Structure P
Amino acid sequence: MQNGYIILGIIALLFISMYGYAYFSVFMEKIRAKKNKELEAQKEALRLEKRKMNQELIDERVRKFNERKEEIHRELMLLEKMKKKQQVS
């Protein structure tokens, strides 16, 4: 009877270890998937940040271009007024 419990314990340990070995691969796959998901989220955050910075640079350049365009337009209008004034005089 004593040996029966030992054999039963060994068999139970065998099945538990088989279950653990089988589940270990699933567990590791879940951990890898979680790490990959976090890594992709970080990459996406960096990509969005870079895109935002690039858009800010583009907006700044467009703003400066528009300001310069308006300044040139005002100067041209002033020159036209001065030209008309000279022609009238």
Structure Q
Amino acid sequence: MNNYIVFIKDKKSKVIIADRVTRALTSELKSKGFAKYPYIIAADNEKDAVQKLNKEGKEHLNALSEYSGNVFFYCAILVVGLVIAFILSR
């Protein structure tokens, strides 16, 4: 199993074995608009690394969706409570 570093730009990605990544390569890819994914991915091959990256991304999006849904729910309850308190205080 190898460690891979992923560089992402829009819908493009470059998957490179971590041992082959140099500062020059990183600078070149960044100048072309690629951003380095902050984590190293352990995988058997490049295709597997991309699949793991997509899986992690979906998990993060689901967690964010659940969090923002919960925050929205609590804010809605707070607003309703404040409106009721305002109406009853008159």
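FYI, it's all coordinate maths here, none of it is from the lab. Please read all numbers here as calculations on a predicted model, not as lab measurements. Cβ atoms are built from the backbone, for glycine too; each structure is taken alone.
A few points about this structure:
- Identity of the structure behind 1.3 (criterion: distance in nm of label points 7 Å out along Cα→Cβ at positions 14 and 30, calculated), options P, Q: Q
- Of the structures P, Q, the one that -37500 was derived from, the read-out being helix-only ellipticity at 222 nm (-39500 (n - 2.57) for each DSSP H run of 4 or more, over all residues; to 500): P
- Largest in FRET efficiency 1/(1 + (r/R0)^6) of positions 6 and 54 (r between Cβ atoms, R0 = 41 Å, to 0.05) among the labelled structures P, Q is structure Q.
- Per mean projected area of the Cα convex hull in nm², the highest-valued of structures P, Q: Q
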